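Values in this text are rule-based calculations from the coordinates and carry no lab data. This is a predicted model, so every value here is computed, not measured. Cβ atoms are built from the backbone, for glycine too; each structure is taken alone.
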Structure P
Amino acid sequence: MTTFCTNPACPQPNNGDRARVCTACGGPLPVADRYCCQQLLGQGGFGRTYLALDERGQPPAVCVVKQMTWAGGDERGERRDRFHREADRLATLGQHPQIPALLDVIDGAQGQFLVQEYIPGPNLDQLMQKASESGGEALVQRVLYELLPVLAYIHGHRVIHRDIKPANIVAPPAPQPLVLVDFGSAKAVSGAEPLKQTATVIGSAGYAAPEQALGKAVFASDIFSLGVTCLHLLTGLHPFDLYSVSDDAWVWQSYLTSAISPALARVLDRMVNRRLPERYGTAQAVLADLRWSGLVLGDRPAFPTPAQAQSSGQPRGAAPVWEQRFALSLPGIVANGLAISPNGRAIATACADGTVRLWDCTNGAAIHTFRRSLGLLGPGHRGVVNAVVFTPAGDAIVSGGEDSQLIRWSLETYTGQQLPVSGWQISALAWAPPGDTLAVGSGDGRIYLWPLDQSAEQKSSPKTLVHHQDRVTALAVNGRDNLLVSGGRDRTLRLWSLPSGRLSRTLSAPAAAITALACHPHDGSIVSGDQRGHVQVWRSENPEVGLVIHRAPSPVTALAISPSGDWLAIGAEDGQLTLMNLQGLGFTAALRHAWSVRAIAFTPDSRMLVSTSADETIRFWCLAATAAPREFQKTDGR
């Protein structure tokens, strides 16, 4: 094995195995008397990179030694400051599992060196050369799903990588995710203004964004480079061959060896758009588009490692299992609405028999029943209860029903207070930010914004929002954009600004009556279900077009998105309960009620889903097997 001399002026740097002193220049060979460089991995304007052995390890550990070199005009103090700033940056970024960890920092007589973790495995450029063909859509989807979160991480630390290309993406042995390497060209920015200043032109020809080639790299420049990397992986051609100068346009789709999904093509086209305003601005925006475009990462590696080249590959991981933990059998009682307390310990149900019931979420035990009205003996519903919500503080619940009553129930005293609402049947309830305003949907198409935490001196009438032409069937809140979303039988979605209640947009594209709504907690996407059984996603970038992500054989009756944003639950009239994974992993679980699903909700930790049905049951579904299914006969809570 060769021992490499790190003296930049050495005329013959190759030395024999175990040599301690260079035979050509007489300089010491081990760096810091510890790291023995054995192979030159690469070199550029900022230094050299070696494959090395840490001789103090037992056995010696493989690592990567990066030798820093600087421009001749740099002052020594400036060089040292830059070196230690880069070391600090790599120490922070290296805490991510998909970025090599910084192991050692050396600033001595031999020079300045950074020692990093060695990641075994070929880079994507080497894999492509061995395969002698393009990687295909599965590989590109894996690259996007595994590296976009890494970009979000480094951009969150105000760092631009500036050299993303296939050679800087390493594929470790399965099932480990892809690793982003070589931060030698990375640039840290301290605010918005430095992004506008011209800096050193850096990056790899063909992969660098236009603004980066002018010395004005921004975070979106990394998105451009990752997109161009994907074009190379799809076609097997260098980016220079995929861009037509005469047409001033990408022509990469002409070189595809097999067709790819239109959704992926649309995402890639936007990633590599040469105009910054039309390109994705953040990695999170790309991930959100992938999530709702129906693009899912398969259940096996997108490409084989060299040892697996002749096999079909091993699964990247088993699909999460949703199982029924237990069920409550409620003869004669159908729960139309469902809510889970903020601490996840209790559930409240709005029942067709006029009662509102509380249950223990951990074991299904009945806690209390707020009974149907008995004439003049206190407040209570006189008909079917449609909706129920917990207050944000968890100290009360509010219910509304076909009797047009809105009642607030105290969980401390178990007493009720009727709230004066002038309208038809109450059909939907939702809390609007900052949490002290209740949105009330009614059968006459009106929506009321009710500030419940007013003092006696401040009591005022609720705001009335009047635009729906038929019954309001569902309400949801987009907390990211402070919007209340309403859907109705009039086949419209309406977006209301909060807290003003001003109508900001009407979406008239739905072709059927809206039956259910949910909003994603992170990207603000609106998910609607309708009478045809279609589940559609509506994005702010293109609000007039809803992407159909699921088709149920019967009308959609309920929707819920987990607080983590990972799962979408869809209830249908035929009793089908479908869970879709929203992280692009292709996992879908099909659960079942005997009759129509009426309501669904996730616990705050996203690991339990509760559903109610016209089959007179409440079912508790858990992520991963925790207990064998069993039935509880609960009649004492009636």
Structure Q
Amino acid sequence: MQLRDALNDYKRHRDDSTRFPGERRTTTGRFSGRDGRLVHVDEDGAVRDFSYPLVGLTGVARSRFGVRPANEDDAETTWFDAAVDQRYHDRTALVVTDHETVHGRVTQYDLTVDGVHVTHVDASDADEALDVVAGFGFAPDGRDTRIAQLHHGDAVEVYHAEEADFLASATGFEAVRGSAFGGFPELLEETPAEYPRAGRRNPYDEDLLSGDVVGVIPTEDGTATLATLLTSREETPRDDALDAVRTAAARDAAALERAAEAQVDDPVDADRPHAAAIAADRRVLSLLTGRSGLRIAAPDFDPYYAHSGGYGYSWFRDDAEISRFLLEADRHFGLGLDDWHDRSAAVYAETQLDDGTWPHRVWPFDASLAPGWANGRMEAGDGLNYQADQTGSVTTYVAAYDEGGNYGDVLARALDGLDATLADDGRPVACQNAWEDMSGRFAHTAATFLEAYSALAATDPDDVADRAADRAREVYDALDDLWVDDRGVYALREYADHHEDAGELDERVDSATLALVGAHRAYDRVGDVDDERLDRLVSHVETVVDELFHDPDGPVAGLVRYEGDGWRRREQDGEKIWTVSTAWGANAAGTLAAMLADRGDDRADAMAATARDLLALVLPDGPLCLDSGYLPEQVFDDGTPDSATPLGWPHALRLATVALLDEYDFLEERTVAADD
């Protein structure tokens, strides 16, 4: 997203009650891509790249499509507006968008394959012959200046230093030109600038020194196809890039359908429970995966960090939790994700620091260190600028994955890293929390340590397993320090030394503390969860769900993040609903129901009912799930989705929860015969 796009959005939405101005929202539309380039297709058909974190190339910053009567130079362009319908083709990532125009229905097909994105426009049902009009704004190397164009007849190349972006048409261009933007006066106008800018207002050389291309594309039999390709000039010679983009532009709708179906390794069995949710979760997590196998948290909707700290990076907490949930679901459903699991373990080994911990966040295109603020283990400081739960989450995944014992050195170093950040009282030292908005000694961090130590205790190497088992017991016992008896819940945190209430408990309810349930289930495999602790877990889950459940006078309901959460409220008075918190509640309730069922405890059915109720809120027909199948990070009380969309973490939680409830036959309410 370039500054002029952010300013245009700011001008449109500065007074909006639920939209944060200056962002490039993805709460509408759909994405196409897999393990690399990621392209958003909005409901008006406009495409934009969200690819940089995944492939290291920027690509399309803005675009717009329309049609006009053929062979009329002065014909008025009908620009596509909100779609009549937008959908995925079957279970693939081929986006199909129907537009209603004054000339009749026009259908647009969009598919991303490797570095190429193809847009096929079918206007064969129109009442007259049409040309397609397209405006593309490229930003090679993330630049909007010091770039230029080369015109190759049926293709255009936009380049800076390393990155070159190509646009090609299967039917050539009836007309094509560059389009320089209007300069400072246009940027400072009160109203948003028109895109693409009408007519040629600049000398030819100025238009060529820009990233914007406007073309008129003739149709054949009512159809036209455009393709864009992102490349590195060093890796891909120009002639090879031109051949690739021209070949891609030759695809019609049928060819795109075949290519999309080939991307789906293991089509989801329609007989599986909640098959649509499983398919959507797999598609989303594939979309978010970069070249290294790491995933971005979500498409980066706020590249100027105006209202957030960015999302287009790989956090080891989020990524490892996703990896673990995928592993659990795959082992139950047989989803054929071995390659995903292998790549995750390998890149975690590659990125582990010498002290056994993991840094704050990295780039998923090459796993190198990305900008962050929680790299305290890599720099001199007081230690607070470190998120210890990230190391806990990665350790848990690698230990669960490593059945062959190939990652013993990684696990041994991870154990050292955990021990170095475990205080003498058996709980992790003060650090940053999972939500990255507080410091202290958190119950959630302790939960990740308990689960990591328990997972290590279940491994083969005695020098790791025995030591980890001792540490797991220490953390298990130390959790008593965080129990708030009068609320029947585990505290959010103990305040750190720098806080005015140092040593006291922050007794607020926090959805992140739901991680305690999975941690205790892991511990129960290597230790003993006693009856008192089990009773406390039941009380904790019931209290968290009751206290955080929000059912406003509107179309949505679910769990808020924690008591007093003030982030991204805009004009809303209270906390917003979070899909990850709601899905976490479903998963924690389901996990606790499984623990209770394993013990023959009658409370299992009630807890399973809680899991089903919360899961229903995030399923494809639930109020928190968009028509695209995506789960946004947050939702306003009036139902407006907000923030990162789709967010990978709740999709993985949803998938794992469906698998868990299916394993224990909890997906439907049990009926008990009268004589029982």
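Here are a few things to note about the model shown:
- At a computed 1.00 (FRET efficiency 1/(1 + (r/R0)^6) of positions 292 and 508 (r between Cβ atoms, R0 = 41 Å, to 0.05)), which of P, Q: P
- If you line up P, Q by FRET efficiency 1/(1 + (r/R0)^6) of positions 172 and 276 (r between Cβ atoms, R0 = 35 Å, to 0.05), the top spot, with the largest value, goes to P.
- helix-only ellipticity at 222 nm (-39500 (n - 2.57) for each DSSP H run of 4 or more, over all residues; to 500) from the coordinates reads -10500; which among P, Q: Q
- Structure (P, Q) behind the derived value 47, 26, 24 of semi-axes √(5λ) of the Cα gyration tensor in Å: Q
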